[in-house]
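Asks: Structures incoming, each one as structure tokens.
Each value in this text was obtained by applying a stated rule to the coordinates, not by laboratory testing. All of these numbers come straight from a predicted model, not from anything done at the bench. Cβ atoms are built from the backbone, for glycine too; each structure is taken alone.
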Structure P
């Protein structure tokens, strides 16, 4: 990171101000404000269709204090690529007002629907081409903006409007797509998971991502009180439990720029937050209505045990990769 301190970043004026129409307790604006604290100067934001986009820019109002563009679900990374390429061309020719700035930070925000599913092609292409931008995944684990339908980011067993829990189907039958591993496999220079319950970690990782010359990826868990069915005042508590139970571990992965991923013997992976006392999966699930069928009418011991073993295994593999 540069010489600027976390305190300096925290004192910066908000790039995303109040007045948005997101639900009470929504985590998306919380983590977005934290991310935007880490920018270096001029910043341009591309935003995929979704809750975050529509709720911060209801015409004729906007909550954005930086240049911002609404993109379709599928092309937020492609639009960011075009902006970044244009800025580089202007700087090379020394033409236009952006040419005088040494850095113009390009940041993309998208939900899980626009990342795991609809927008993955554009994201994969932008990373492969090496565009210098930071992609922020706001993962609320379903298509919340259109009615809480399942996505590739919805975890196993979660009840959604298209995977309802009943006597025949026990919520979503597929597991959550391993998006971080997929992005790391592209040879992405920097990939990290972030959680708004640890704001300084968010700011530190974001600044690190922005300062990398090339594509970077930040994966933020974004609990949704409406879709996950918990009281809105419990957002940060749920976020914290996701990491304390190792459902959503905090880590960062750095890879050498310009080398194909198959030539890397071991990408540098570090665990940013090790739970002091790892909590059981039940403490996380039982507070969310989307998992209430795990406990009613009777506690499903077999399924809870299976889920706990799955979480433990993934955590063990992550620790081994990090050399812990």
Structure Q
């Protein structure tokens, strides 16, 4: 499918969909550090543009797109943020809906944090989608069950134009793994350490993890172990001499960016960009299921299973 990526960041969604066989026509974002990384890794254009503007809609209209994908900024909904929709970034969810409703591609995929299900912005966006003629399906996926070695729950809203019902949720759940993927499952012994530090949001949470479990959610901060670190009862080990923080590159690998994906810019920007990104393998999973669902005769499970076997 011909694809446009909105709020693309450095390209986690784009790369996942591209790997699944989609043709990315163009991407759109408004943060220059992320745009520079995107340009370094993709051949198609990325536009630096305000996606709340008429100019953005006119630019997107130039492309004959079959699917619009995107992850509007989530800070107003995230447990890592202030959860305050009055800050204005939740409006970008409405902007995404308005763009889709104007362009009317056959499909759209909107990604966000799971906390968006409690938001007023999502209710407004879903009303816009439905009024535009989309059958909707929403699901929360844990990335560690679809090929990502990380506990990262993400909300997806999928829309199919001119359909009465959208039953893709059963397809999305059909191929979820039973066992969570660990860091060791994905990276083996390449980290050359068994234990690593992830700075907790508060010292009521643990900060030391083992590679034999899924990573905690990769966030936009990456700090060294503080000299006064107080051990938590849940820490994987109580010996700091055997623990180190992950490097920027290692955090990107846990986000399932390939080893040759180029990150550049200041360390703080790179850490933020990596933490904001959609894990590539999570995006690829959703992308593949959409293709299978679209090809499935009458969209039934039996036909789905045949296509999954041959995919």
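Asks: Output the label of whichever structure in P, Q has the greatest value of distance in nm of label points 7 Å out along Cα→Cβ at positions 127 and 199.
Replies: Top value of distance in nm of label points 7 Å out along Cα→Cβ at positions 127 and 199 goes to structure Q.
Asks: Given 3.5 as the derived value for mean projected area of the Cα convex hull in nm², for residues 23-62 alone, which of the supplied structures P, Q does it correspond to?
Replies: Of the options listed, only P reproduces it.
Asks: Also: Out of P, Q, which one gives 19.6 for mean count of other Cβ atoms within 10 Å over residues 111-118 as computed from the coordinates?
Replies: Answer by label: Q.
Asks: Turning to a different aspect of this structure: Once mean count of other Cβ atoms within 10 Å over residues 143-150 is calculated for all of P, Q, which comes out largest?
Replies: On the way: P: 19.9; Q: 23.8.
Top value of mean count of other Cβ atoms within 10 Å over residues 143-150, among P, Q, belongs to structure Q.
Asks: Looking at mean count of other Cβ atoms within 10 Å over residues 103-110, point out which structure of P, Q has the largest value.
Replies: Top value of mean count of other Cβ atoms within 10 Å over residues 103-110, among P, Q, belongs to structure P.
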